[in-house]
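**Q** Below you'll find a set of structures to go through.
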Structure 1
């Protein structure tokens, strides 16, 4: 994160006061939130797809408020984005665009929508491997969304929602974990540094595409410390239980290039607020020092053996699944728990001050 974007103590206090005041008034800090990307932010779009990358069965969702039922979120409860939406004062979570709610009720779309799909990446080919919704297709759904809002609420309301909303993009991890690292063709064609370069063009094109559709407040997440994800340790750790340094270095390389690419876009679009959310350091801190945030387990996930189970492998009968996930940083082999997502959401909110201002 750039030094100029680090929030001061005064800015943090002002933000907290604004959030509190908005909560009391029942008003939101922004008109809506638009969400694009992968399984870290998918709120149920993959439920509607013929893909194995799904989370619409127990024990996913077992700690989700009120229902304690699977929602399609790759978590035991809320995503970091859910907590962020709450902090922004919105009265409901932006619905998964392919959900029955969103498809049948245009009014449900008036505070944004979630277009994300588990296993999507910056490369459309990554999504194609798993039958997910590519970023290109997510952008097409957003265009459709804009037309639906304009038809039901009027052109002016639609334009105001488009320009004032915060846009969040979470992608890249699937390009590595579910494509580059397991695809010998890509591995032979690119070094890890070259692969990071190859992802910058679709990143830039996607952000430019959102801008052309009216987006003016965009937050893009960095890669997490991929080498610390329990599933990655199992697959690529060579029997060690520690983080895989090679994968973490790939994350850092990608993140540096992402910062540079984002800066280049901003230089061309002075009216665009574009920031890169640093997910890497907050999650690495939880992994390396879990007790400081109230966790006791950061190497094994809650579901099953805690070493590999994700999606269809993380099922209700998976032996060893923990009974209380609040002390775990990871829910399954690749995704944080509800409790960890709350911590990460706090970090996102502080980094995103300029998107709210």
Structure 2
């Protein structure tokens, strides 16, 4: 589709009361398929200077490993400004999936501001879309940041306020985590529209497999990453946990034979949450799995029902020996995206 393009210079002027006045360029971040190759090219061809390598695990790698690789390079003749070259090291990494959807290139450009809270308040008053409802603040370094939604400029803009501790070119882990959070909404399907009827609280799925085999699969915590959004489940010193940003969440799975229910329970700092999967025999080689959702407002019930329905379809395919069905691809993507929501939750 062609567009009529005028070559005349547009007459654009900044309003007298800008929502925010950007100051010095602080840094910009690229997301690329090979951070090593890209960083080396910038050093050997363009004269950038390597400052440091900063790997991180934001949730899709085993404990002690990394799923995010960052090369921090100083710009030529401008050591106060840096470029960060980022690569997602696992296919499940939000950085890899973001690049797969939107392509490699600039993810965001960051500008310093004098007062991040005042800038945030002004942007909110001007109805400028942001990626969070508060200023992101690292309690140790004092580094503070806000991300502007990419819908306006076509890429993310970061506003950053540095301190004597968090000087130019320095990024704390939470800063990198915030980068991941900016992408979450662009990789998570939109919630069901408000006018849509509320889904049933009782979800069912027929499976062509013996009930005993399904129960045996469900009670093994190591199988959770194969069919659910709980993809950071690990066994540490004989204790099953799920790694999340808030800390290690205890995981217990029990089978109650009287109700034929496999109960999954997550516990953290005195709080607990549980969900039951009832496995009912339906003749030789067949069973039915039922999940009753808790009472929730429609805006929360619909997304939860959609995720569990997707998980049940994946579970059925695994139990029936057909894990590569073509129709599973979008469902696996939905479940993978849900994994990020699980990992980033601030509460259980």
Structure 3
């Protein structure tokens, strides 16, 4: 047998007794090759352990069998869980995932200027990346089917899956109002790159809309960087007020966990003195007895993968791009209760 790394399309053509053009058409599933010849070519390819190069396939107009996934970062529960949902669907059908993380402005600039996914993947999934108008345009220039997860709804009816973040905030604040809280503060995630994050903007709208409807007037809002440490610093700022709020809505469970850490270290009892609520249902929320609004994160990844695969299926019927809004639900635990 010819060593695997030395095998090329010429070897398959010689083994099966046909032209290279016939081998190319057969391996790409194109017409113009009889069933008997196609089977002979496929049999020869299997015997030689020939593997089609994704780059060569893309350059010749064929599929690469790969989908690019663009995320702001991978060292956070939300993104890694979405990736797990995507990878599960891709693994089931033999599609490879090409990961592009954009953790800082320099990485973003390099990605959108060089477009490294060009000719390397068949489709792209963008996971909650806040895009400028120029970055949207650059993505469009890839000329590939694109599916969005979370963040802003896409332009021009592109497929999108996510949750109603404004509704999630209203579910959280509504719970606090129902149990009698009237001094409700918010620890919100700030933007450190000058690009608005749709998730944060929607949760801010949901908070102010419900607080305003309840006639509570101006509420204390603290802006910090996303994460546990940011939430801890946000709660330290609230503790510097002359009066403690009776409840705090945090933009994410990680921020709420940081807030709980500060309260615990300050000797302030939860929920007797201060109630705390977050959004997400992070795995640590249950361990910390944190009340939260749960969102189906892995399911968002799974649905996005299915939408990308459907757009790559040549036999799938033409359909309008799907916008999928998944439900959220209030999960009441021990971090919220008094006053009544």
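Each reported figure results from applying straightforward, stated rules to the coordinates on display, with no laboratory input. None of these values were measured; they are calculated from a predicted model.
**Q** For the read-out Rg and Dmax of the Cα atoms in Å, a value of 23.6, 78 was computed from one structure; give its label from 1, 2, 3.
**A** Comparing all candidates, it corresponds to 2.
**Q** Which one of 1, 2, 3 has Cα extents along the principal axes in Å, for residues 137-208 alone, as calculated from the coordinates, equal to 60, 31, 21?
**A** Attributed to the structure labelled 2.
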